[in-house]
Structure I
Amino acid sequence: MGMHKQAGNLPQRRLLASAIGLAVASWAGAGMAAEQALQQAKTPVELGSVTVKGQQAEEYKTDTSSSAKYAVPLLDTPQTITVVPQALLREQQALSMKQVLANVSGITFNAGEGGGGSGDSINIRGFSANANMQIDGLRDSSQNNRTDTFNIEAVEVIKGPNSVFGGSGTTGGSINQVSKQPRQRDFTEIGASLGTDNYHRLTLDTNQTLDEVGTGSAFRLNLMAHENDVPSREQIDRERWGIAPSLLLGLSDSTRLTLSYLHQNDNNMPDYGVPAFDGKRLAGVGRDAYFGWKNLDKEEIQTDAFTVKFEHDFSDSLRLQNLSRYSRVERDTVISASHVNLTGVPTGRYVPAGPQAYGRDVTSEMWINQTNLTAYFDTLGLGHTLVTGVEVSREDYYRNTYNHALNFAGKDYDLGNPPGYYAGATSKTRTAETSTELENQAVYAFDTIALNQQWDLSLGLRYDWITGDSKNTALPAGTTTRLSSRDKELSGRAGVVYKPAENGRIYLAYGTSFNPAAEALASSGSLNAAESELDPEENKTWELGTKWELLDNRLQLDAALFRVEKTNARETLADGSTALAGEQRVQGVELGVSGRISEQWNVYANYTFLDSETLKAADTAAGIAKEGQALGNTPPRSFNLWSTYELPAGWRVGYGARYASERNVTSSDNAKLDAYWVHNAMLGYKVNQELDLQLNMNNLFDKDYVQSVRQNVGANTRSSAIEYGDARSAVLSATYRF
């Protein structure tokens, strides 16, 4: 026997009011349904079965991944995978991807082009993860500002090179957002929040089982309307609304079809932060100083995604899953950088530098299909959990860039009091048209082999074919540049897991990944002529770790030693050409704990130590990287903690802390960003079974800390820029469940 283990043009405030009205109407309708159900429940029955549909307790500890590619429990997976669960999202009122990932040590954010310009710019273990975002295991190409989690159940951070899982990229890791899906219980939750800085929020999450439709059918609807100003950045405001229906159809006992749709509209004021030299805010500049142009800058985003998931169980040991998605993101932004020029003007004065009222009108479309076949079987006394799959995608990116011809000749402004409003003449002029196509086909296989009671062998292979084409037309000249990139790459991963006890694992794993020139083609529209003909960058990782479940499996402890090496990093030479001549290494330690210490006490914490270094640089005169230098925006030490305790009489308290040590601004100099601690707190009160109140107090001590940095030290002719994390704020939320 083998060892096998089983609203388009409406003003935003009108949209907010409309969403509130829709939610209240849904509340009333659901309340009537609940009353009818209660009356029916009073009718006595003598025989028959009763199905209980109630609220399930949410946990910090996560046992399995949502992805079909990880078919064994996380305890048996030889890799560091950190899951931010729904319980934390609720307790922290974490909305943006930055707020969610603040719970994961070893992650930092870049500013500038990634911040106000092109969306979230994320680093994992010192390496960019901009092109490594996924939703429900499918690549999400658009480099967008992911502002809301109203339809997100959890976020999985898969660390280390793993192209075998996520395809191209994934040097430091990848991020998988898990969408809310229909469930086999009836519930409705209405949430309303008020807070400082004009914070207003309303949500609806309702789920209804469809007992008369098929087998196990259900419908779920999520609604959201939100607005707020950024704490201590009064000029920066955020407005958005969204709707996400999903329908699960049980076609038979063994066949299920899930249809999901997401629509979200954002209307934000982009923020490039404040000017800085060497990672420090310029003298005379206030934390709340706004260096944009309120009457010109904007960020308008419309996101639509339609997903079809088909599942069929051929038997208990063989199942099929097919995922298909079409997504479209329309994003029109006008940004003004907070870079300043201090030359040739009196002390305390400046001239704007860098892009000013620079527009990008982008449409990004993606078609992607993924098929997974999971089989459980035995051969020659060995148990196999085998996942094989095929993935096909096409991504199209269209961008029109434009400016407003701002004229600063003979003008300068007060550094301590920037005007924030442009009073001169403007002329909107198109400057370029860009279109790109990125096609990817891949086949892959993962096999977890149970060698005996104490040893598992985990193997994975993936082969990618990647084709990228770009066309850029400069206006008004009409000069067109065409570039293309073609790559074929094999990625692998292998690990061995030792089980010294039923509740403990020790593992050793090796994995590879690659970064082709066209990696960011469909997220930023960029394909460099000097790089398009180069082979992909190559990355590899070693990881030695252990995982233990304690206290009756309520609490999980993780620890890992790892090393990530990029063996042929792209380097810009002194003559401007590019060569695969660099070498970088990040090694360190990861520690984590998640779950329940007792029935009342929950804890979620992780710590990361990163020792990063540029081992080889082709030409230091180019100023890109310096041998022996730590990587930019990569703190040697980072720590995150969130813990809650249930008190008598329905009360609960929560406390959180985040720490990042001093870190380099860039990889080529000694400028540092300051270390920081940020403290948060939560107080909750359960009024009754239906009503729950919660007060969140963030950044209790009003710490000024740099959340995002442009990796440039700056010069007098053009400064760099930093973006601060949110200042002190408070949000009071009420949730009504029935």
Structure II
Amino acid sequence: MTPTQMLHPSAADLNQQAVALCSTGQFAQALSTVMPMLDDSTLPNGTRADALNIAGACSFALRDMAEAEHHWRRCLQVKPDYAEVYGSLGALFKSLGRLSAAKAMYRQLISLRPEHADAHHHLGSVLYELGYREEAEAACRAAVALRPDHAEAHYNHGIVLRDLGRPREAEAAFRAALRGLHQHAEVHNNLGSVLVELGRHAEADTAFREALTIRPQYPEALNNLGGVLKAAHRLAEAELACRLALAIRPAYAEAHLNLGAVLVDLERLPEAEAAHREALACRPDYAEAHYNLGIALFKLERFAEAEHAYREAIRCHPGLAHAHNNLGCVLRLLDRLPAAINAFRQALDVCPDMAEAHYNLGAALAQLMQLPQAESAYRQALALRADYGDARFGLAVLLLGMGRFDEGWALYECRYQQPGFIHRKTREMLSCPQWSGDSLAGKSLLVWQEDGLGDMLQFGRYLTLLKAQGAAQIAFACAPVLHRLMACVDGVDVVFDHDAALARMSDYDCWTSLLSAPLHLRTSIDTIPRTARLALEPALVEQWRPVLDALPPGRRIGVVWKGNAKHHNDANRSIPSLATLAPLWSVPGLSFVSLQKGQGEDEARQPPAGQPLLDLGSRVTDFADSAAIIAQLDLVICVDTSIAHLAASLGKACWVMLPAKDIDWRWMHERNDSPWYPHTLRLFRRAPDEDWSSSVERVRQACAERFGVEVCGQAR
């Protein structure tokens, strides 16, 4: 009997068996197969290294990360150039969040195999997570250069390029990724985000919808689609997209944010506020949500809360320039001008090229009468954005108020480009050409009122000059209350209301506004033409004489304490109550006549006790009536309203009480007279820290000085 020896499989065969077991998911059995070889120093290094690599892979699959690392490190001790293991350790370290270690492994793998596209790709992914955007981009670029069909590398390359602010290259990368990942919703979604950055919203809409076709329950794509629809002003659809995103993921802060922005555009401000507060409930330090909440609260005129919201946005994100800017807008509205200026300057520290902040800074400086600094800020805004209408208009009125008419008139024409101004609608509505200063000889000119009644009275002086330019006919389209008065002005051939003038548009060669005439006629501060000669109707004067003659002997003073309630600055320029004028009644020998129209008429009809007042304002029908009354007065005292221009144009002494805030440019700066009415008008300016009673007291003293000697017979 011949004994036989049992045959044992070789180490290489064991490794092959283990690999086969791994391929069927039997990792524990595979690990048991190779375990006896791990410490066998008699095995060839290559065979033992293979066993250690298999052991590491099995441990990794079994979630025993420590053992996996141990086996793979031992493998590299046995075989330092085992390239595959560097990749495996890189993946292990990346899964554990040990990114620096993963980076070292992938770099080592690339040093061994420079042509390994996956190694470059994975290195790029790790570098991106570490925040090394430029290095990550280079790694991804190397991966796709080595393997142009590497869809995942193209995708990651696109993400890095987008973050680097290179959207056109990112678009190309995502489109290359789609060749291999067309059914991956994430690629379409990211492509859509880049297309939004490129301003190609229709294409972005398509990309987001493609993502949703692949994965209908995709909240990010729904939210992004909502943003595109908002930009396209398809607000109902945008709202639906955001709400669908929130139905899938109720705690989705970004979707609450976008929903709130859509609701602001829909003017559903309480709902917008609630949406932004939901975003903050999901993410308390969400700077953009605080910022958007501030916008909603500002529109709700809850300014103190808006201020708080903007300050919270800045606390969460000090570099959010728009939050600093909007905070300044709130503070300016609250008359906290130094604080507003500081906020605008902080916005510019963050973003020096923010044109809006330069403009807002200029407006605040102008209110504080820091005029050279305001001019500089406006000009900086225009240097950054030449078509910035608000800045151009702000600079125009600043220069006009400073008497720098040469540049001011030209800039003032920008009102015809301002979307919110009536002037732009005028240009769109009138079919004949707008006069640009060329010869009017033999032409029919339509003069169109688009500004206030006081403007027409102040600039009515140009009607005569326009006629002198050779116009064959001048038609003045204006409010009916001006018709009787302006029909008699030299140069006016016919007066219409606006509807009648529109019906005759084919009769006119061109049209102009009276406030454009100073530009075309080159008016400077030294060449302001004299006021229009306003002819009084003798019959009207006689009609009003008896009621005025019934006043006690003495001086007759006309008063107006409120302007048009629709004027943008009425809250500042109108005196809140007739009772504020009470000190004037203490000057002996004066009788007061109310010329008040509109708001304030009720006070004139029933003046406070101790304030006798003849109410004529509620009885007049137009400016011709008012002119006939004013002609029989000794003085008119009023706020900044049309009666000031009427009285001064009639040559009647007129004292105007100006507000402390937002004084109209026509009253210039720091002077108590007006070059537009050099001999008739006197200005009483409120200081920023004064109330109306201070202005009234100065007017009372002026009345006593003007009339005291004659009425009281006292030496002065």
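Using the calculated result 24.8 for mean count of other Cβ atoms within 10 Å over residues 360-367, pick out the matching structure from I, II. Label of the originating structure: II. Structures compared: I, II; top value of distance in nm of label points 7 Å out along Cα→Cβ at positions 208 and 456, i.e. the largest, recorded for II. Here distance in nm of label points 7 Å out along Cα→Cβ at positions 80 and 432 was derived from just one of the structures I, II, and that gives 3.7; the source is I.
Structures I, II were shown, and mean count of other Cβ atoms within 10 Å over residues 320-327 at 18.6 was computed from I.
If Kirkwood radius over Cα pairs in Å, for residues 288-407 alone comes out at 14.4 when worked out from the coordinates, which of I, II was used? The read-out was computed on structure II. Of the structures labelled I, II, which one yields 24.0 when mean count of other Cβ atoms within 10 Å over residues 104-111 is computed from its coordinates? Structure of origin is I.
Tell me which of I, II gives -2000 when you compute helix-only ellipticity at 222 nm (-39500 (n - 2.57) for each DSSP H run of 4 or more, over all residues; to 500). This value belongs to structure I. In this comparison of I, II, the computed figure 13, 31, 26, 15, 10, 5, 1, 0, 0 for P(r) over Cα pairs in 20 Å bins from 0, in percent is attributed to II.
Readers should treat all values here as calculations from the given coordinates under stated rules, not as data from a laboratory. Note that the structure is a prediction, hence the values are computed from the model and not measured. Cβ atoms are built from the backbone, for glycine too; each structure is taken alone.
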